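In the part that follows, the structures are each spelled out as structure tokens.
Laboratory data are not the source of any read-out in this text; all were calculated from the coordinates shown. Everything numeric in this text was worked out from a predicted model, so none of it was measured.
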Structure P
Amino acid sequence: MKAFVDKNTCIGCGLCPTICPDIFRMDDDGLAIAEDIDIPEDILPSAKEAEENCPSNSITVDNM
């Protein structure tokens with residue numbers, strides 16, 4: 001599984017790195033980005049929590 005952030009809809013609230021800092025961080029533009037790695041099983045629940053709680057529905061955690 002990998003995480004993706006749609007930078008066209010991200011509002012830069014900072015919630016995702018608060019929930020799952022191993023996968024998400026804020027870039028220099030103040031928008032969220034996801035690490036380009038396969039999400040380890042022990043981190044997957046928090047990555048999915050970040051996806052579910054994103055206020056702009058900009059996060060996708062999927063088997064891409």
Structure Q
Amino acid sequence: MDQGKLRKRLIYATNDVGLKAKQISKITGIDESCLSRFKTGKAMLYLSDAQKLDAYFDRFFMIEL
């Protein structure tokens with residue numbers, strides 16, 4: 001799983017689509033602060049969290065960046 005592409009999808013979802021990190025956090029179970037650090041490139045996600053986020057985007061966003 002490419003975390004760089006996953007980061008781009010997160011940025012797209014929050015900046016362009018208008019989703020809030022809080023919403024994504026609630027649905028995926030990933031801590032909101034982890035999502036924030038990941039989005040800004042300050043941290044990587046654990047593999048399990050990356051898989052959850054990837055599955056979330058695959059279900060709700062068909063776009064591949």
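One table, with the values for the structure above:
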| quantity | calculated |
| --- | --- |
| Origin of the value -17500, where helix-only ellipticity at 222 nm (-39500 (n - 2.57) for each DSSP H run of 4 or more, over all residues; to 500) was derived from one of P, Q | Q |
| Relative contact order in percent (Cα under 8 Å, 6 or more apart) - structure with the largest value, from P, Q | P |
